[in-house]
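Multiple structures are listed underneath, in structure tokens.
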Structure P
Amino acid sequence: MPGWPQDNLQEAWGAWLQSCQRTTTASAALCDQAQRLNGAGQQAQRQWLEQHFQPHRVETLQGSAEGLLTSYYEPVFDASRHLSAGFEAPIYGLPDGLGQRKPWFTREEMVRNPQARNALKGKELVYLADPVDAMVLQIQGTGRVRVVEANGQVRLVRLAFAGTNEQPYKSIGAWLLEQGLTHDATWPGIKAWIAKNPQRLNELLWKNPRMVFFKEESLAGAASELGPKGAQGVPLTAGRSIAVDPGSIPYGTPVWLVSSGPQIQLQKLVLAQDTGSAIVGGVRADYFAGSGAAAGELAGRLKQPLRLWVLWPK
């Protein structure tokens, strides 16, 4: 496997032990040994992996070993608990009666339909300053927000994925490109187009009918150092967690990831700990870049070739 001798395996060990809390794969039987090796030298960890695991190259059903790597991250935004000038984009918790109608109301109907508005009344968790940032938060599925509480204290909280309206996701950037309205479908490019066409904001946002709802989680103490929970149910680790198609690679599987492109060169051990609606097929992964602006810059641009090997117990 390209780069195997050079990777700092100690950086991946914490992610591995997180997966051990929930894994049901064949490697679960080796978790006790992995725990004892936590903090051991890289050489000891590498020898243990070579002794107990066999790498298997991942291929598509058509026999191709090359796929696609993209990236995602946890954004950080300022927010208000109350609707006010400068903070007018609501982030909602789960609405009343969500499960009684499938799919639920579209993004446009949530503004125009009285029944949808009533179901959302009082479900506002926070308000963001920018409706495009609100959509970024919904697409990423998790984020951190800085809020000023009633006592004047600034507090950092996590907004974690709670559910969706089960409408299909449609890219507003792709729509702008299809209409010939922009040549830059990055988030900065989308914001620049809105700045020039503020009267078309809702028209653009409503092109994506999907809405994500959130729940609030505390970031007090040690929780502030952990990433958001992925689909496996364990906290993600920046640079060491990936989202996969669980029908191809089970959650908790250690994976050797190789990807070279203009944004980043990667040859490293990662853990399959999450999934996403766009992550389909064996040689397909979404790389968790971490939290904040720098992670967002990488996540927004990363789209390059990928090769994967799963490490499976011998």
Structure Q
Amino acid sequence: MSQSIRSDDFIVTFAPQRGADIVSVIDRKTGIEVLAQSPTGRVSSGNSAFPTSMTNWLDGYPGGWQMLIPNAGPEREHDGVLQGYHGEASLARWELLESTDSSAQLETYLLTAPLKLNRVITLDGETLIVTDTVTNLSPREVSFRFVQHPALGHPFLDEHSYLLTNAHTLISDANVPGNLANKDVSGTPSKVLPEGPVEGSIALPGPHTGRAFFGALTDFPLDHTGGTMTEAVFISPTQGFGISLQWDTLVFPHAWLWIEANSREAWPWFERLYSLAVEPSNVLPGQGFAPKGEQRGGPGATLEGGQSMSSRIQMSRVSIPFSAAPELS
């Protein structure tokens, strides 16, 4: 059963029964749902009802925000086991350890990798903080792919919205880049995709425009203090505010960029999904090498036996004009 936490600014709903997914973020000032809502969230066929791991993952996929580990993307054979599409954690049942009005802590254990996962979800005013800790329970080292999968949607975003990012490079997917860019293209984000109204920004397609893109932002610079924190900011002039996503590039050196503006005529969306996502990641999507020699795919992060690592992602409501826009351009 889904649970909620709240502040004066947000109501956040999460699902311990499925991946500790964050399934809803309501902005209380406007009543607007910030996250994308998928039509497949209303499907409930039961675990492993279908012959492929991708179909099973989409069974009940609600949109919103997933934690993808120990795999992200297509299923793969790794460490002697087939790790399913987008990994095990986002389908696992999590135990709710603690809960207050503004925070929750959850935990689960994986089968396809010897990992214990702990997730702390906290609301601090206009900021949602998600801290995930991964612990290797094996005495030997273990590698894993790790992607955060927050997807935003309508009515927050529309044809007037745009994305600010300080990534120096955007790489389109080698196989399924969508119809906004060619395959295996590398360049500055505003050269690969249409430029938005702010210099260096990316224009975002509106609902039912039939546009799509898949690729990855990478080559993030150090911040103004010389640190490794970065952010991407979705700006919605229509709704009068933006949503900033902040993360540490030491943990997530890349960010997958997924644009789905009701473009998919056939399965699984049948033109029913509007979703725009910047997804901090420790691997580039796909296999082989990108145009400038960057490795696609790969093992991801490695933890020695008994060791842990943590990631902290912040999603914040920001005002327009966004004060850090000059630093991001």
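Some observations on this one:
- Source structure (of P, Q) for helix-only ellipticity at 222 nm (-39500 (n - 2.57) for each DSSP H run of 4 or more, over all residues; to 500), computed value -7000: P
- Structure responsible for 0.75, with FRET efficiency 1/(1 + (r/R0)^6) of positions 107 and 163 (r between Cβ atoms, R0 = 41 Å, to 0.05) calculated and labels P, Q on offer: Q
- When relative contact order in percent (Cα under 8 Å, 6 or more apart) is calculated for each of P, Q, the greatest value falls to P.
- Label whose coordinates, when mean projected area of the Cα convex hull in nm², for residues 51-218 alone is calculated, return 15.2 (choices P, Q): P
- If distance in nm of label points 7 Å out along Cα→Cβ at positions 123 and 243 is computed and equals 1.4, the structure in P, Q: Q
- Parent structure of the calculated result 52, given that percent of Cα pairs over 24 Å apart is the read-out and P, Q the choices: Q
Where a number appears in this text, it was derived from the coordinates with a stated rule and is not lab data. Only a predicted model underlies this, so the values are computations on that prediction, with no experimental measurement involved. Cβ atoms are built from the backbone, for glycine too; each structure is taken alone.
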